[in-house]
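What follows is a set of structures to go through.
Every number in this text was worked out from the coordinates using simple rules, so none of it is lab data. In this text, all values refer to a predicted model and were calculated from it rather than measured experimentally. Cβ atoms are built from the backbone, for glycine too; each structure is taken alone.
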Structure P
Amino acid sequence: MKNIEKVINFMIEIEKLKDIARKTKPVGLDRFENSAEHSWHVCISALMLKEYANEKIDIDKVIKMLLIHDLGEIDAGDTVVYHSETKEVAQKEKQGIKRILDILPDEEARYYFALWDEFENAKSAEAKFARAVDRVPPLLHNLHGSGHSWKSYNVPKEKVFALNRQRINDGSEALWNCMEKKLDQAVSDGILK
């Protein structure tokens, strides 16, 4: 019964992810997405896009990575990816994920921390695909929301293309080819400058 209590305590702690506001608004809504919604969205997106991975993947492993990859935001908060790829932010998220996963029984904590680390370091085909899919919803939010967060955070098209080209293409060339066309159209339409 001791382990089930730890899992229940973990379940209570991760409820906080629902209160972490992200920097983009879901398509058709005039409010910001929360990190728990993002986790759900990227998981179902990965299921639908799995055939487009560059390499053979274990989709169950991908979904596990996507479900846990943002839990560190409970402590670190959400940041704009184009401005936040710093050692300080990475360390804060690592400390947060470690604290949260340490609520679990030891074996589970080690397993999920290893998955989180694999995702963060793009160490496998699954991690590369998960990271590719993770980048798509924020792009769609901006593409269907007049570039709201790109404009708010003064993100130039060069940064949008560079970061997303690398991350998405590493996991799914087909997905990048599709998104690149959408980004090119956003530039033509004046949404992305």
Structure Q
Amino acid sequence: MTYFRVRYTLLATAFLAALTFGYVAVMTHSGWAAILFTVFSALLALGVYDLIQPRHAVLRNYPIIGHIRYLMEAIRPEIRQYLLESDQDEEPFSRETRSLVYQRAKGVEDKKPFGTSEHVYESGYAWVTHSAMPKHITDSDFRVRIGGSKCTQPYDASIYNISAMSFGSLSANAIQALNAGARQGGFAHDTGEGGISRSPSARW
């Protein structure tokens, strides 16, 4: 009986309500009773359809009630966005970042007093801090030697490179611009899905 009550509570309620308001509407000619009879009859028809439809097991096992699950699933992104997630959640742009862009685009004051709103002492938080005694870096090329002592042809490669992307969605001019930039910077250019570019300025 407990299992029955959980599964068919709304279906049984819709049936009894439709029967009751239908009787009242016929006996008293009440407009409100007729409206309620129509509403509960529609719910009853929905529940019967849920019982006989073959596509959704949730609706077949939980007629009428199962629609609540699909409703909550449909509005889940909105519920998270407006009620649950914080200003720092979501990638690649958080609500805090989007709000900053919107404010600056509208010419609205975007500064917040009293320091930062970030949790700077939490595990995993990363930042760049200034040095009290900065060291002058003479070599700004930032290259690493590839090949050990037994390598016959070691070479230096830049730590900055153009990673792979779907170059099929880019134009030929864009590919050539990336090739030219890679050549000027002296670093590698992974051509990704688009294969090797025909650009004469390509170095790799």
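Given a computed value of 25 for relative contact order in percent (Cα under 8 Å, 6 or more apart), which structure among P, Q does it belong to?
Attributed to the structure labelled P.
Kindly point out which one of P, Q the value -14500 was derived from, the read-out being helix-only ellipticity at 222 nm (-39500 (n - 2.57) for each DSSP H run of 4 or more, over all residues; to 500).
Here the read-out was taken from Q.
Rank structures P, Q by distance in nm of label points 7 Å out along Cα→Cβ at positions 80 and 104 and report only the one at the top, that is, the highest. Show your work: numbers first, answer last.
Values: P: 3.3; Q: 2.7.
Looking at the calculated values, the largest one is P.
Kindly point out which one of P, Q the value 15.4 was derived from, the read-out being mean count of other Cβ atoms within 10 Å over residues 48-55.
On the way: P: 15.4; Q: 11.5.
Source structure: P.
Okay, moving on. Suppose Rg and Dmax of the Cα atoms in Å works out to 16.8, 60; of P, Q, which structure was it derived from? Mind dumping the intermediate values first?
Details: P: 16.8, 60; Q: 32.7, 102.
Derived from the structure labelled P.
Looking at FRET efficiency 1/(1 + (r/R0)^6) of positions 16 and 96 (r between Cβ atoms, R0 = 25 Å, to 0.05), point out which structure of P, Q has the largest value.
P
Now for a different question. Can you say which of P, Q returns 56, 21, 11 when semi-axes √(5λ) of the Cα gyration tensor in Å, for residues 24-135 alone is computed? Could you put the intermediate results ahead of the total?
Working: P: 21, 20, 13; Q: 56, 21, 11.
Value 56, 21, 11 for semi-axes √(5λ) of the Cα gyration tensor in Å, for residues 24-135 alone corresponds to Q out of P, Q.
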